[in-house]
Structure formats: C-alpha cells, structure tokens
1. If you rank structures P, Q by percent of Cα pairs over 33 Å apart, which sits at the top with the largest value?
2. Assuming 20.6 is mean count of other Cβ atoms within 10 Å over residues 124-131 as calculated from a single structure, say which of P, Q it is.
3. When mean count of other Cβ atoms within 10 Å over residues 68-75 is compared over structures P, Q, which one is greatest?
4. Could you tell me which structure in P, Q was used to calculate Rg/Rh (Cα atoms, Kirkwood Rh), for residues 212-267 alone as 1.02?
5. For FRET efficiency 1/(1 + (r/R0)^6) of positions 172 and 228 (r between Cβ atoms, R0 = 25 Å, to 0.05), find whichever of P, Q sits highest and give me its label.
Structure P
Amino acid sequence: MKDEREISDLPLGPYRVLDLTEGGFNWCGKVLADLGADVIKVEPPQGSPTRSRGPFYLDDPNPERSLFWYAYCLNKRGITLDLETRDGHDIFTDLVRKSDFVIESYPPGYLDELGLGYDRLSCANPGLIMTSISPNGQTGPHAQHKAPDIVAWSMGGMQHLAGDTDRPPVRIGFPQAELNAGAQAAAGSMVAFWHRQRTGEGQHVDVSMQVAVIWTLMSATAFPPLHNVNLERAGAYRTGGAVRTKGVFPCKDGYVSVVFNGSGFISPMVRWMEEEGVTPEFMALGNWDSWTPGELSARGDEGLAELRALEQHIGEFLITKTKVELFQRALEHRILLAPCNTVQDIWESPQLKARGFWTQMHHPDLDASLTYTGPFIKFSETPIRTRHLAPRLGQHNYEVFVTELGLAEDRMTQLQAQGVI
C-alpha cells in the first residue's frame, strides 16, 4: 500500500492520477508524479508500447530495460488492465471513482467507444479532470489524422523554420513535439485542478500536439500580421525582411548563439575587444547603442557592407574564446549570447551541479545505479524528490487491486488467467 507519510507533504500528495499515455506524452504524468501525486501507470497486460522505445540499458532491447521508460515513468506506480474487456471496463471505472485525474493519448473517440469517455466517467466522478492528448485535438477536420512526432513538428511550423536554406528542413531528433504536448497537458491539468478547487467541478482538457508546437515558434507567428514578413529557415542566420544577420558563430570549442543588435550585443562586444586591443577603427568610433539591423535596408549596399564587416571582425574575436569564457562574460555584462551546448556540456554544467539537478537511483534488478534528471523546479517548503523507480510490468497489481480497491485475491487470480489483468 502507498506510504501516505512519504507523499503527504508534497504539493499533490493527496491526489491520484490514472496515466494512460504513451511515448513523450508520459511527461504529463511524470510532472504530476514529481509534484507528489500518486500516478498509476495503466498498461495493457502485454505491456505499454512505450517499453519498446530505446535507448535500452546496455543495448538490450528488453521491455524492462528501456531507458526512455525509466526516465518518463519515474515516480509512478504501475498496473496492467485490458480496458476492452467488460471486467477491465468495470475495474477502471471503480479506479476512476477513487481518482482525481485521468490522462490519456488514445485516438479521439476510442475511449468513448469503450464507454470510458469523459461524459461517462464524469458521471462516476463529477470532480474528475480528464486530460486528452492527441495530434490535432479531439474535434475538427484533422482530429482523426495520425501524426508521429515528425509530422506534428512539421504541422506545428517548427520544421519550416529549422535548417539551412540549401538543404531539406530538419527537426530535433528527440520526440520534442510529444514532450511539449505533455508539458502543456500538465499545465492544463493544473488549471483545471485550480478550477475544481474553487467550484468542485471537473473538466475535460483537450491538448493538441500540433498547437503545442506552435507555441515553440516564439515571435515567428507574429511576423506576418505585424511586419508583413513570413519568416523562413535561414540556418545560422536570422532573417528580417531584406536583412539577414548571423545568429550562430563558431568559437574555440563549439558554437554560440547571439542576438545581433546594437546595445545588447555589439556595444558590449566592442568594449571587450577594446580591452584586448583588437578593435578595428570603424568599430571603435561607431555609436552602436542605437544600431539596429532594420536601419540597414534604408542604407542599401553601404549598410549591408557594414553589417558584414561587423560579423567578420566579431566572428574573428569569438573564435579565440571558449564557450565558458563567452558565457561568463555574457552573464556579467548582460550580452545577448548563449552557448550551443552539447550533451556533454549539459552534463558538466556548473549551474546544474550547483542546484543538484542530477540524481542517482539504484536498480536492484540491474545491480547498477543510473543517473536521472532531478527536480524540474525547486520548492523551498515542499521540495520535489525522486521517490521510486519506474514500475516493472504489473508491479503494483496486488497493491492497487487487492489492498486498495478491495478485489478478492481469488478473483484477481481468475482475471489474470483470463488476460484481463
């Protein structure tokens, strides 16, 4: 049985979540679990498809060795249940009566066909918050369209903006669209929870992966209506009408990303170059605080030549510095510059080490300890902590079905033999 004393001091300690999501959508349940909720991962008896996602521990493609599963199901418990059977339907409904949230990522309409949609479940539990994550939302012309991560990344617009102009568009290799949707689902669930705390009413939260990607475009969505410009992918450059400024520069040990404007980047860089005696005369004499790339279009070829000269000389200076040197200076002098970090850089980050971001968890079945990411946010009074490993297949069946739900042991054995559990 769950240890109430262990989780009662966490923000969501008293609340229960039934997690039916797959893939990167598991991030939603992981956020709620980290906040202290009792998140129960509900899998089919043969196991969640997410268990087949790599990478795997020691490259062993075993459903109990998925590092993806380990990471996104940490702090959750796990049960098996076939929702397509009458007994599975009834048991799940009983669980819903004792739960606060249901999060799911089935195709729209699937749970309704099983009699487990929001309308039916809210009758069993009027305060239930049900969060549905799908490629394009629960309704509309694209609701039934399938969309793996790469399709949602494209339909959301981000792939249109990423990559070099002379090559095909690119995407982030990890399932970033799924994870963004999972994060939005967690936020939407908490908004609905806030509403329930004040009214007692549950809600159905509808999350579209495609819309979640749109929110990652930052200012790109505002350019057409505000500036009559549709941003295009430009590789290491940033476009703004007829002006194209360099946004990524090589440095001594990698690359840095910059916002190429006057007061936020050029002026402090000129001062640094002056300290080291490498400033060209035209840069030393210029008034860069009020300089913007936008004014260059009015100056024609002369303005563009000045821009290219700035990029060349600043680039020659940046290549002599490491990412750490550049980032430290940027922090101290408020320069709009940031390193393009590799995985190794993130692992060695002094800031992440200082805040205790990495945590070690021992896996008895592996006879090894693995490193995990720690709390995504720091709370002073109710700090997030890693409480237990991702569940093995059916690990908490007895605990949940017999001890907590009151199912007779012989009945559970019978249902296991029938493939329901």
Structure Q
Amino acid sequence: MTKLSTLRTLTITIILFAATVAGCATKAETTKPKYMWVDCEANFARMSSPDSIRYYTQKLKETGITDIVVDMKSIMGEVLYDSEIAPYMAEFDGCTRSRDYDMMRYFIDEGHKLGMRVHGSMNIFAGGHNFFNRGIIYGEHPEWQSMVYRPDGTIVPISEIKTNYNGMLNPSNPEVREYQKSILVEFVTRYPDIDGIIFDRLRYDNITSDFSELSHRQFEEWSGKKVENFPEDIFYWEGDELQPGKYYKEWIEWRATVIKSFVEEAHDAIRAANPDVLIGDYTGAWYPTYYQLGVNWASVKYDPSKQYDWATPTYHNTGYAELLDIYMTGLYYTLVTKEDVDKANGVVGTRNEAGMDATDPTYCYSVEGGAELAKAITCGVVPVCGSLYVRQYGDDGKLFARAVRQALKSNDGGVMIFDLVHIVESDWWDLLEKSLKEE
C-alpha cells in the first residue's frame, strides 16, 4: 500500500472510530426509498401541464422511484404555487403559466394514486439568479442580499458578482428568517397531505459571506468580543489565499449557530402547522470543508474538533441532524468506491460545488467513502440518503449505474437522483430502472 493510501485509510478510520466512541449507532435497515428530484427551472416547461405530470409520475413509478421531490421555490426566491407572501414564478425561458396552475396539487394527486410519496423542496436562503438579474434581491428586497468579502479587500453585494449565479441572502438577518419561515408554514398548510418538505441552500453562499455590518454587530453580541479590525480579525487575504484572523474559529462557530437556530425555529413552526409532514435537508457530503457554508449537518454527538483545526470544542453543539427526518447527502463524485480513490493516485475528481476543497485527498470524496463518513457523523439519528448528480457522469452510463448501486448499498436512507431532466435528456430510463432494481 502506498503512503497516500495509508494516509487515506488512517484518516477515515480515525473519523469513524471517533464517531463510534461518541455514542453513534447504526439504525436497522428498512426498505430503502428511491427519490427523484424535479428542478423547477430545468423542468419548468416539461411540468406545465397535468398530462405531462401524469406521464412522468407513471414513468417514475415504473422505473422504481418511490418518492418525488418537487422544487417549489427557486433560487430566485419565486415560488411555484399561489402564495400570498412570495412572488409567483409565472414564466421561465419563454414558457408561461397562469397563477391558478397548481403543479404541486397535480403531483400529490398523481403520486398518491400510485402509492408514491411526494415532497416539496424549498431553496431557503437563495434570492436571485445573477446570470439573469432576476429574483427578490433585484426587486422586492435588495437589502437582504449577502455582502461578500473579496480577495481585493472590498466588500460588495453578491448581485455584483456575475461569476456566481447564486444570489444568496444573509441568513442572520431577522427579516429574512421570518420571511422564509412564513413561506414554509404557508406551504405545508396549503398542502396538508404533502409527505415531506426538503430544505435546499439552507446555508451561506461561501466562506466569503456575509460580511455586512449587521453580521459584524451580531457576531460581537454573540461572542462578547469587540472586533475593531473588521473583517481582517476574522480572516484576511494574501493574494487569493485566505489567512485566518484571531476570531476565525469563533466566526465559524457563530455562523453555524445561525443556521442551526433557523433549523430549530423552522422545525417547530412546520410541526405546529402540519405535525405529519417529514422534514428533510439536502447538503453536500464534503464535511471536512462544508463548514465554509456555515453548516453543521452532523449529530451533536459528533465532535469535529478532534479531527479538524477549524472547529472549536463547542462547535459540535451546532449540529442539527437530530432535527431531521430525512437527510440527503450530496455524493457528487465520479469516483464510486474507496478502491477507485486508491487507483486515482490522489486525483479525486472535479470539485466545483459550493464548499468543496481540492486539498483533501481522503476517501470521503467517493460515493462509498462519502456515505461512510455521513453515516458516521450523523450517528444514526437520521437515515442518510445518498444523492447523485447525473450530469457528472457525462455519457458514461456504466459509471452512473455503478454509482446508483453503490449509493443504495452504502446508505440506509436510499438514493436521490438529481435530476429528472438529465435522465430524460440522456434517455437513461432503462439504465436507471435496472440499477434501482439490482439493490
């Protein structure tokens, strides 16, 4: 075994051992769900008629899909139902819908007829599409957008950064939080028979946000420290390289408390409005660097400070896995097994998702290894669903099929396929059906 292989093995073993010592346990397996995600923008025209919804729901059922996740709030902050709170998404890419077109109702009715579960997904702290200059940060609420600290030392609104399509909001802004909770409550009240609601983009944009004066004041109040040299006391730039400041680790923890507190508040509000709805969340699986997004999707039992120098001894208190019924972890890797990582000789595939870091060579950057890590740090408190990004596999259907089978094998919460549009465009229906049924 090479030195690199030995390092990888040791790293993942330490993480798994630490999780076990912390009291983690694996839940008994039950029938594993198979989710298909239906993105609202990519499938806008496709899902603009009841007949089309009926056709695809039946097609998914025949393929072996048990659960459909329907995107109901876009990254622009527009929703796909008749809301009294958020703007309605009446048009996209030349296709229009009337306000009384109730896509969610059609999905629920058709799915339930076939014995399938139907969930709505919501992009929580997203408020604009910077490539289209569209969304609530361009219209109703420009004051809610994240302020981004750039390598040149300037702090600018995220809408000015046209290399980033995500027009993210500031998660610590009380107005933003109340607004988002009100939409969640409205949705689960309007659709009392919805099976679940899945959070997406429940996070900061990246480590570079939010550096507004509001966040500055809130951090000082939380930490009890006066940050006179802001933002350099949080971190500073040497060229394009980030260098931690004296309050960097405290800032990391504070941002994670912001996200956890929202999950707590949203959880309670949703439960009060609709006690039967399942509450889920999607995040990326790359935990060693996901802290950059202000997110700790682990169990409170798991203490990352034993492995990672960015975590304080109290960071584990920001974990929110206990608040979830469904956890979808993004195994967005072209390497399927840990053996594949060994054979890659340290080149572990493209990493272009938010919070990914090309410096970590461990096994967690594979479908198998990522699933192991996710299960270890969630400590059995919520089933882990392995999520796959179809487009990553290009034209390699064989590799995609391997990934589906591995995700099902490795995850007690089943598999999620992102997205329907890619299965349609690649015509991988037969391939997907065979892979799902070879569990």
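All of the numbers you see were taken from the coordinates with simple rules; none came from a lab. Just so it is clear, the model here is predicted, and its values are computed rather than measured. Cβ atoms are built from the backbone, for glycine too; each structure is taken alone.
1. P
2. Among P, Q, the structure yielding 20.6 for mean count of other Cβ atoms within 10 Å over residues 124-131 is P.
3. Of structures P, Q, the maximum of mean count of other Cβ atoms within 10 Å over residues 68-75 occurs in Q.
4. Numbers: P: 1.02; Q: 1.04.
Source structure: P.
5. The maximum falls on structure Q.
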